[in-house]
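Undergrad: Down below are the structures I want you to see.
All of the numbers you see were taken from the coordinates with simple rules; none came from a lab. Note that the structure is a prediction, hence the values are computed from the model and not measured. Cβ atoms are built from the backbone, for glycine too; each structure is taken alone.
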Structure 1
Amino acid sequence: MGNALTPIRGRVYMADIGSGRKPWLVVSNNARNRALQDCLAVRLTTSTKPELPTIIELGSADPLVGRVLCDDVALLYRTDFEEDRGALSPQTMMKVSAGLRAALAL
C-alpha cells in the first residue's frame, strides 16, 4: 500500500517487519497517525495463549479470528503495510484499550 495509506486506529493491516507477513492492529491515535510516517501497532495471532489481561480474544463481530497481543507493541511505517483487513468491533477495541493499559501499567 505504500505511502498512500494513512493508518487508522482500530484497523488491522498485514505487514512484514522482518519475521514474515502478520496481521497488526493500529493502536496509536489518528492525529499521530496523520502527522507522522509511522504508527504504533500490536500483533494478532491465532496461536493458543494463556489467559492474561494483555491478551484479547477476537469475537464474531471482528474480521479475523485469534487474539490481540497488547504486550507486543511495535513501530510500523506506512510503507510496511501490505493489505487492510478491516476494523475490529467497538467492543473489542474497548477490551484492547484495557489490555494496553494493563501491558503498560497505566
Structure 2
Amino acid sequence: MGKIGLMIDYEYCTGCQSCELACKNEHGFPLDKWGIKMVEFGPFEMEEGKLEWNYLPFPTSYCDLCAERVESGGIPTCALHCLANVIEWGPVDELSKKLEEKGSKAVIFLP
C-alpha cells in the first residue's frame, strides 16, 4: 500500500464535531490539543435573507491517522465516527481519483 491520507469533502460537512470528539477520546488529548479541529467559515449571504456556513474538519500536527488503530485493522476514528460520511481514508492514489469526481470543496490531508 502506498502513502495513506484522508479525503475530506467539506461541501457536505454539517459541523457536528463528531470527528473532533472521537479523536480527542481516542487519543486522550488535553483540552487545548486537537488531532482534528472543526473550522467554521461564514456566514455568507447567498440570497437576500439567506445565510450559509461552511465547515472544514482540519487535521492538526497531532494527527497520525490513528496509526495504532490502522495497524490493528481499524480505520482512523474521525472517518469511523463522521456522521455525514465526508471523511474517507485510504491510499492517496485512490483518494486522488475520487477527488477528481468531487466538487471544489474537497481536500486530501497527508500527515
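Undergrad: Can you rank 1, 2 by mean count of other Cβ atoms within 10 Å over residues 59-66 and just name the one with the largest value?
TA: Values: 1: 13.4; 2: 17.2.
For this comparison of mean count of other Cβ atoms within 10 Å over residues 59-66, the top structure is 2.
Undergrad: Once distance in nm of label points 7 Å out along Cα→Cβ at positions 27 and 43 is calculated for every structure in 1, 2, which label goes with the largest value? Let's see the in-between values first.
TA: Working: 1: 1.3; 2: 3.3.
Result for distance in nm of label points 7 Å out along Cα→Cβ at positions 27 and 43 over 1, 2: largest is 2.
Undergrad: For structures 1, 2, which has the highest computed value of distance in nm of label points 7 Å out along Cα→Cβ at positions 11 and 51?
TA: Values: 1: 3.5; 2: 2.5.
If we compare distance in nm of label points 7 Å out along Cα→Cβ at positions 11 and 51 over 1, 2, the biggest value is for 1.
Undergrad: Comparing mean count of other Cβ atoms within 10 Å over residues 19-26 across structures 1, 2, which is largest?
TA: Working: 1: 16.6; 2: 19.5.
That would be structure 2.
Undergrad: As an exercise: relative contact order in percent (Cα under 8 Å, 6 or more apart), calculated from one structure in 1, 2, equals 43. Which structure is it? Don't skip to the answer; put the middle values down first.
TA: Details: 1: 32; 2: 43.
Derived from 2, not from the others.
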